[in-house]
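Pasting the structures in now, so scroll down.
Every read-out reported here was derived from the displayed coordinates using simple, explicitly stated rules and does not represent laboratory data. Keep in mind it's a predicted model, so treat the numbers as computed, not measured. Cβ atoms are built from the backbone, for glycine too; each structure is taken alone.
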Structure 1
Amino acid sequence: MRESTIMQIHYGTAIAAVALVAVHVLMRLTQGFADSLEYENVLANYKFIPYAIMLELILVLLSIHGFNGLRVILLELKQGRLYEKAVSYGCLAAMIGLIAYGSRTIIITNMGMV
């Protein structure tokens, strides 16, 4: 993929993440902070499907944005075809791993396994 396309994705994920995190913060303001951290309330948040979808989108957007930013920083440190491939694939693998692990939490909660 061309670097200009990757950077457009980077900027797009930043804008979308800011919007969704703003909605997330506004939803948390409807409840007291201490109340929102109680176990029952956290479970209720994950079981509320529209909110769980929004959390999943935030996870995906921030993972893509964050690991792409890390990739850009690492590519500025050193050059070379093999190094660039290793950094790109390493960041992609780490991003997929983080998304899978984060998604696991939402899926397990919605299936009633907690």
Structure 2
Amino acid sequence: MFELFSSGKVGEFAKHLAQDVARRYPTAIANSPDQIVSLQRTAEILDEAFAHTRRFLLEYQLGALGKAKLGRMFKRELREIGYDEAFVELAVAKLANKLAADLRGMKPGRPM
């Protein structure tokens, strides 16, 4: 019983996150050689897409391994959708930061 989370649920959530990103920030815009959207707005879009990660972490009790799996699956989903590698790396880094912040916020003695 080392795995406290459902692999299927992590995959579903990764797919949901990637689809939400695609809905908010289509590949045609993200992959454009012209910087149509500022980096600040791109970060805001990703923050909006990641708004439900804390609830998922609480519900499925993801630890470090679960976080890593979610990041890998999210990366794969973004690539399959068609995002270029630069955007994929940016989005995955932003997700990792969000997950780390959410986990820090859930430590005992801290308000949720």
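For the reader, a short list of remarks on this structure follows.
- Taking Rg/Rh (Cα atoms, Kirkwood Rh) as the criterion, the top-ranked structure out of 1, 2 is 1, with the highest value.
- Between structures 1, 2, the calculation of distance in nm of label points 7 Å out along Cα→Cβ at positions 46 and 94 yields its largest number for 1.
- At a computed -29500 (helix-only ellipticity at 222 nm (-39500 (n - 2.57) for each DSSP H run of 4 or more, over all residues; to 500)), which of 1, 2: 1
- For relative contact order in percent (Cα under 8 Å, 6 or more apart), the highest value in the series 1, 2 is held by structure 2.
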